[in-house]
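Every number here is computed from the coordinates shown, using simple stated rules; none is lab data. Just so it is clear, the model here is predicted, and its values are computed rather than measured. Cβ atoms are built from the backbone, for glycine too; each structure is taken alone.
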Structure I
Amino acid sequence: MAKVLTKIASLFRINILILALLILTIAAILAYRYGMNSIYTINPATYPYIIAQTDSVDGGNSVLTMTRTDSSIIMDYELREGYPYPYAGIQIYLGDGKTRGKDLSKYDSIYVWIKPRGEGSVRMYLRGYDSAIYRPGDQTSLKFNEIEFYPLEETYPAVFVPQELRVASWWVAQNNVNAHKARIDISNVPLIEIQTGTGAPLGYGTLEIMGIRFKGKFISELKLTTGLVGIWFITFLVILIIRFVDYSKERARERHRREELEKINKALELEKSDLEKANKEDPLTGCLNRVGFGRLLVQAQESLIKNGKPMSFIMLDIDRFKDVNDTYGHSVGDEVLVNLSKLVQSRIRNSDALIRWGGEEFVVLCGNTSLQNAQYLAEKLRLNIEKSQLIKQRQVTCSFGVAEMIAGEDSKKLFERADKALYASKEGGRNRVTSATFRKQS
């Protein structure tokens, strides 16, 4: 039953782990699809770092008036002859206009709100900084990542993706930039420019710019997918480890059971061999000796494991027995041992067994007896011994240690617990009963 429960617990842990991972994956996909948005918006009406610019900086004659309203910037311009490509526009500074700007590469959509009054195209430059190309003091060395569109033909707002940008060919030729450096790069944009487009007609015109917005995700789809795959991989690795650990524990339990059975078999074999070579009884007292006790102990252990019936034993030691031998001689000491064994035999059940463990130490094996009942019997024996005259020369008392066998406990550990209890009785003043406790080792 325990083996089945262990397997169920193992499968339950694994299923919970997989279920949690599925929930995490679904939640991550939904969050990515419907959330996790990163938005950067420029509102020209309130953005402070905007200046007007015309071709006059290049020797042209065009003029421009820039007016801020509550919701936009209005460019009223007049394109005049004097420069080969007349233009008017605004510059929006995102950084210092030179080397420090905004990383726009993480956004996948660009929204532009522009209303022209009249026909014509509009150019938008996302001016990028490249340390290998930039010349200090020369603003034209900022890369011209451009897109040109006709606002009247676009949806409102006009929507683009970064892949639609291109680097202006005239800028590539002017700066003698190789093909690799001519790729669009908006990872550091210190300046955005919005201008009248190519071939804009001379004369008056107006552009109203309401806003620019960059929209993307906090994390890229590739990173999200890679992360989820990594989590799945780690989870299955953890599952494999759990299965391996469970399998190892099961193997260890099986090995331990086999070892226990082998110990019992060896004990039975040793018992059989010893019984053939030695007498099971102590020659002085007629009690069982250690050899005879071995067989009873194995039977009691098997009964405890199979039937769950409690088994306890009482260890008793004659108080100051050495003093009796030293004072009255070993013959009187032998008389104490004989009379004590007779008294104990007369007070215990036929199903119990008295064993002379060695010297002045005895053990009473009590089958189908709990610790409480064994303690009661030990107290009864203590009083009987105290009130009886085992020898005429002096009163004899005994100290007791009581312990209950625990299923699966090594017999050596059991004896150690009982012996400690007996020692506690000795230390506590002798002629008393102490019961051993049991602590499960973690």
Structure II
Amino acid sequence: MSGPSTFVPKSALGKWFESRLPLMGFMHGSFVAYPTPKNLNYWWTFGAILSFMLIAQIITGVVLTMHYTPEATLAFSSVEHIMRDVNWGWMLRYAHANGASMFFLAVYIHMFRGLYYGSYKAPREILWILGVIIFLLMMATGFMGYVLPWGQMSFWGATVITNLFSAIPLVGDAITVWLWGGYSVDNATLNRFFALHYLLPFMIVAVVGLHVWALHVCGQNNPDGVEIKDVEKDTVPFTPHATMKDAFGITAFLLLYCWFIFYVPNYLGDADNYIPANPMKTPPHIVPEWYFLPFYAILRSIPDKLAGVIAMFSAIAVLAFLPWLDTSRVRSAKYRPIYKVFFWIFVACGIGLGYLGAMPPEGGYVLASRVLAIFYFAFFLIIMPLLGLFEKTSPVPASIADAVLAKSGSSAKAVASQTH
């Protein structure tokens, strides 16, 4: 969609450099002249927000690494040293810890937007699958990062989650011992997780590069789910139209991010993690970070350990098959009235699973988790395939230009009716 760049440097040095490494032409074609659908709304700013948050997490993480000690008897103290003795260390630590939550909040909104507007449908299957891979890498990075403070919840969270791999037949015990670096969660485990937590963000950057590349090959989806027919009528240049919208979205998101850093920095954390790790004392209720809770609820809803592990990982893996599970020819939920209802029920289901994941695994909480887990899988494996066969959709605009003109016309009629 971006096509060959028409950028021509003005200076002799620029022309010499561009003829040998067309970097400026690439940047101009990808982020200035790139044709962007006219009808994009603010839900499309979360791609830029996620890019900003990834950079922020890497920068704060690298600086924190300079002061952190990945050793079981010193890790907790080194975090306290960062908070109390390092210049601006408290802000870096809170920015990194809350940045992980903001990163996941943005990615969940980004994914739900993709679900609502059908951004996984052809020709964007690879783009969507790369997004699922980024999500998996984020979850691994977030889990390993949560272990590094070496508080009570860090230690016991690592113990519970790594123990899950022992349920895998034949190779489970070997995988668990390898993850631990021994026969229990200890110093070797901390070193492994520290190394991987440092490495994985750069793997995420690589996959994000592929994600952006795939986006520029197939082009952006849009709220009406129709492809670009006429570049001049259906699109506008990425800069300044999309960049200004992205800048506003990032600014608004930054306000929320800064509110957490400066006013409620520990709101999303767990008080038990301010107690040094103690292998001899188990916390009364082991809870992972909030962004893992829906999948944790699915895991605990099944009494069999192996079946619970399979269900938890399947809840993520099923996302990669969405392009083929959704049989509807219409992309956007704007024109799918029945799917729209089921989508919002699914959103409520995800929030409900998150709440139940934080509750004790007993009584009605377990029963509710099972009901919502069943709906979670039914949405992908039953509802989406069947809706594509039986749902009666609304008329879809012939082009993006038609959708924009129709919207402008309805807005003008609304204004006119209010003035008379």
Problem set entry | If semi-axes √(5λ) of the Cα gyration tensor in Å, for residues 61-284 alone is computed and equals 82, 19, 14, the structure in I, II | I
Exercise. Hey, P(r) over Cα pairs in 10 Å bins from 0, in percent, for residues 205-404 alone derived from one of I, II reads 7, 21, 28, 27, 13, 4, 1; which structure?
Worked result: II
Exercise. A value of 10.9 was computed for mean projected area of the Cα convex hull in nm², for residues 237-332 alone; which of I, II is the source structure?
Worked result: I
Seminar exercise, completed: Taking relative contact order in percent (Cα under 8 Å, 6 or more apart) for each of I, II, the highest value is that of structure II
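Name the one structure among I, II that mean count of other Cβ atoms within 10 Å over residues 133-140 of 18.2 was derived from. Display every interim value, and only then the final one.
Details: I: 11.8; II: 18.2.
Computed on structure II.
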Exercise. Here semi-axes √(5λ) of the Cα gyration tensor in Å was calculated and came to 40, 29, 20; which of the structures I, II was it taken from?
Worked result: II
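One of I, II was used to compute helix-only ellipticity at 222 nm (-39500 (n - 2.57) for each DSSP H run of 4 or more, over all residues; to 500), and the result was -14000. Which label is that? Kindly include the intermediate steps, with their values, before the conclusion.
Working: I: -14000; II: -21000.
The read-out was computed on structure I.
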